[in-house]
1. If you rank structures 1, 2 by percent of Cα pairs over 25 Å apart, for residues 160-367 alone, which sits at the top with the largest value?
2. Given a computed value of -2500 for helix-only ellipticity at 222 nm (-39500 (n - 2.57) for each DSSP H run of 4 or more, over all residues; to 500), which structure among 1, 2 does it belong to?
3. Quick check for you: by relative contact order in percent (Cα under 8 Å, 6 or more apart), which of 1, 2 is greatest?
4. Assuming 2.5 is distance in nm of label points 7 Å out along Cα→Cβ at positions 240 and 432 as calculated from a single structure, say which of 1, 2 it is.
5. Name the one structure among 1, 2 that mean count of other Cβ atoms within 10 Å over residues 104-111 of 18.5 was derived from.
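Readers should treat all values here as calculations from the given coordinates under stated rules, not as data from a laboratory. The structure displayed is predicted, hence computed values, not measured ones. Cβ atoms are built from the backbone, for glycine too; each structure is taken alone.
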Structure 1
Amino acid sequence: MSDDEMTAAPETTSRRGRTRTTDLTTGSPGRGIIAFSLPLLGTALVQLLYSTVDLMFVGHVLGTEAAAAVGASGLIVTCLIGMFTGLGTGTGVLVARHFGARRHSQVERVMHTALALGLVGGAVLVPVMIAAAPALLAWLNTPAGILSMAVVYVRIYLFGLVGIVVFNMGAGILRAIGDSLAPMLCQLLGGVVNVLADALFIIVFRWGIVGAAAATLTSQTLSAVLVLLDLCRPDDRYRLHLTRFHLHRVTLREILAIGLPSGMQALVITLSNAAVQYRINGLGIPEIAAFTVWFRVENLLYMPIMALGQAASTAVAQNLGAEDRARTRRAIRLCCLIGVVVTVVLAAALLPASRPILGMFTADPDVIALATGIARIIGPCYMLFALMEIVSSSIRGAGRALPPMIIIVSALCAMRVVLLMALPKVFGTVSRVALLYPLSWMVTDALLLGYLLARRAVLWGGPTGRAPGAHGPC
């Protein structure tokens, strides 16, 4: 198939019957964005479901101490995954830009450089983190009674870090060329194996916390292998060759320029959430439980927003690569409109049913009452979070990852932490802590939209509509 033929077709298939990929530079933008976003939402749902089942196995079979040991490692795991997810974001933006510009040799170069970076980075980081695990868990004030279990769990989990990195890199590449379905299927198979392995290792073999970690390791490794196999057999113009792994210096610098700020943003958000949780922990046990329950329920609103953010980033990068400024701006507006509509509809459906939904996670009427109050404050404002995620992802899709990182870290993270720590009496109730979320979203939205309007010529191109750097590497 020639480049001209590819330009004329909204979707492509490989010569080997591969799953079709969506080209977001042609066809109906709205239809393409929705079709691309649905598998992303499916991926998030699969991950949520199997992580919930995983925790149920640990909590119900192994007991409270084992569940606490798994929970104690959460911050370490989230920070590591956030950093490498950021690198996957940088990879995806570059691949999408080259894909939109039909620079297939550049797509291959980014692909091989990114996966080489993931393998090398993971291999270097794993032994360091395994050695540092006891000290890190102790620094996080892990109770002495569960410290040894937490160390065992984290160390086994870390052996799967390379798999996590490879999956995120590979999934980012597939999504960047318009294939959001294959990563979902890989995640689904990994999730099924995770549940089956939990049953085998915990119930049959009675391996305890080691079995829980081994099940996660198995599923993560399988998902990574499946993604690699999928990348080995796409269209001949961008196929993964295991013998071509190479850290190309220019490409590596481009990946890090976008990926490191995105990874640091995820890291800082995680740490700031820990600081907010510290303040919530001082309110009382019912209040802690109320926020915990609400954060479980809010995934129903959170996951569609994250899917639309990834779709916006890919659509912007592909269309800037294709030098189509008007379509780029239209894609952003459509993503924002879809995000607002989806969050308003979901919130309108969720809020009247909040008590029975919250009751699925707790039977305590006081906790349900507090969590319902949190839902009524935060739930109607999720359109602000949708705009924040979509606009920041669009700016990253244009290859500018540092400005949204600075804005989000300053307005979203620092503001919450400073207000909570400086004004503990003002924010001394559940409702007032909950108000911080829409307040910080509003400030962040204003700054992101201000940056977007002030720098639109740099982001989307000059008066001719030609995207900056469209004829060369991003």
Structure 2
Amino acid sequence: MTQQPTNGQRNGRRWAVRGSAALVAVLVAAGTIGAAHAADLTGITARPAGRTVTPVPADASRVCAGGLLQLADASGADATTASRVGHETVAAASTTGQVHRSTLAAASSGGSDPTVVTARAGRTTPTVAGSGIQEADGDEVAGLAAASCVDPSTSSWLVGGSTETGRTSIVTLANPTDVNATVDLDVFTTTGKVSAPGTTGIVVAPNTQKVVPLAGFVSDAASPVVHVTSSGGQIVATMQESIVRTLTPGGADVVQAAATPSRTQTIPGVVLRDTDGAQHGDDTADAAPVVRVFVPGDASAHLTMALTTADGGGTTVQATADGGVVTDVPLDDFADGRYTVTVTADVPIVAGARTSTPTTDGRTDLGWFASAPTLTGTTLVDVVDGPGARLTLVNPTTSDATVTMAAGGERTTVTVAAGTTADTTVPTSTALTLRGVRGLVAGVSYAGDAGIAGFPLRPGATASTPITVYP
């Protein structure tokens, strides 16, 4: 007779079986771990999943300033509309060898017919460069004006202009993108920030230009500075100033964006040309040369301004600028020449320079010179032909620089010693490649019978590089 197991015996067997299974599992795991330790794992590395994305090459475009403006139509009426006076001559080049030109449409308030120069993308993103010049000889707008063609951006500092009697300053807002740009203007004067309706939320439609008279926000301001910011589409902002001294035109020029706020600002190629003669006659107080400085924020700045020439001459001027207001520092008793003005401060600043000169027709002309950004490497430029065109190269570094200027099959070498300035003639209206300019600052200036003008050289826009995207 077979004896059936009791409940206790059955339970004991279950635990015995489970215990044996567990023991087998432990032994198997232990063997696996031991085998893993015995194996050679040096060739196994962690590779996170990722994908490299290469941006599609894009067209390169820059916007030129356009023709000079006056606040009136062709008949002299309708002072609320800006009309173009004459035409800007534009020279442009690209790394592709071809440049497409187009014009931005004007808003209802008028426009300067700015030229957009574009290089079409191929397998890579190209580079495009250009500049423009105009000699005006009107009853209200006369003088020499020049400006470089620049990339659109979301922030621009316009250091220049005036809204005193007889002075017309017009801010131009060019939107070369395909979306609306919403623009805010922060206007500063010698008394601080201007609070005025209409300075915010200015909508600039795609592929158009809007002009805004500065006097609509502040009148009788001798020394304004305007910070232009945009959201949505990027813009190119400039300011055009023209002067009538009593009943005689007293000059015109384009104020371009200065370098971004920094403790050191360099203004290359500032032309001083018979400044005493420019101050003879009535209503010439603003014909004296000045360096205009603005200190963003509340802290005051202690300024050191070094004025140097290519032959090693120059001097240093000390000054103080209060925070949040505009300061004009006079430049008195300097000999004629082309100067580099280097302004250093203990807080970030923006800066520009204004000079004036007599013209052969018995008038005067003014020139606005913007501080220049640092060049980042090989730079393509096209310097438009104009009177007495010169290139100023400034080397703020501690190493000597050898700059090669290549135009077509011709090459010229210029040595710029550390901490010095070089001034040279420059090929005009042709593609010009500058090599060896990393860390340098440069500008082009003009001086002739019609007046003076100049603009800074700017580095080309950096093309997007491949990136790795991880999930």
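1. Once percent of Cα pairs over 25 Å apart, for residues 160-367 alone is worked out for each structure, 1 has the highest.
2. The structure behind it is 2.
3. Checked 1, 2; max of relative contact order in percent (Cα under 8 Å, 6 or more apart) sits with 1.
4. 2
5. Matching structure: 2.
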